[in-house]
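Pasting the structures in now, so scroll down.
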Structure I
Amino acid sequence: MAYGLLGGVVMALIVFVVVLDSRPDLSVWHLADLDEEFTRDSEVDSFEQYLALEDRLFRQLDALVYDEVSRGPGNSINRYSRGSRADPDRWPVNWNRTFQLAHEAPRAVVL
């Protein structure tokens, strides 16, 4: 009885490892090393500097991810495929970018 239980556990473990090993590799957007992200160590002292850092980050994202992802029917809903239905640049405003809601007489600010 104990050997049968041990054999079942070993077999389940083998099946588990085979299933995990057969998964597809990570995509380029999982592996891209974007080093222009804002961190507490970033030397950013103003909103304009933050926007400049964000612009460098998005240029890096374009070069390391968007330029590597193919276009076409297979990627029609892929967020990182240019022109896809999920591409934020196909809309009038890219809401993934920082934006400012200006008011003539603000009473408070949020960043």
Structure II
Amino acid sequence: MRILEFDEKRQLMRLHVETEDDLWTLHIILQNGDKIIARTSRDVGLGKESRRIPMTIILKVEHTEFQEFTNRLRIHGIIEDAPERFGIKGAHHTVNLDIGDEIVIIKDHWSKYAVD
């Protein structure tokens, strides 16, 4: 896992996921109440139709699920911020994190263990 940015003042870390072990480490580090900023896609109703729209959201983490058989980390939570036009704030959502993805994690406090 490559740390691209660590802002101690805002307790924010931007990471690039490089291996399956990185996904497992994030599964251990992410806790209920943490926030993530990530690219995702969501089905959004546009009139009578629905389309899968890519977007960047802020998600308040409820729990994570590591899927070893798909090399994926599923992060479940509630959308705290998203493009206003879609009206999805407060909705439940799952972000799928794969090898090669970037993610921003915001914690109330980063432990020394998590930073190392």
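Throughout, read-outs are computed from the coordinates displayed, never taken from laboratory work. Model, not experiment: these values are computed from the prediction. Cβ atoms are built from the backbone, for glycine too; each structure is taken alone.
For the reader, a short list of remarks on this structure follows.
- Source structure (of I, II) for helix-only ellipticity at 222 nm (-39500 (n - 2.57) for each DSSP H run of 4 or more, over all residues; to 500), computed value -3000: II
- Which of I, II yields 3.1 [distance in nm of label points 7 Å out along Cα→Cβ at positions 45 and 93, calculated]: I
- Which of I, II leads on volume of the Cα convex hull per residue in Å³, largest value: I
- Structure (I, II) behind the derived value 30 of relative contact order in percent (Cα under 8 Å, 6 or more apart): II
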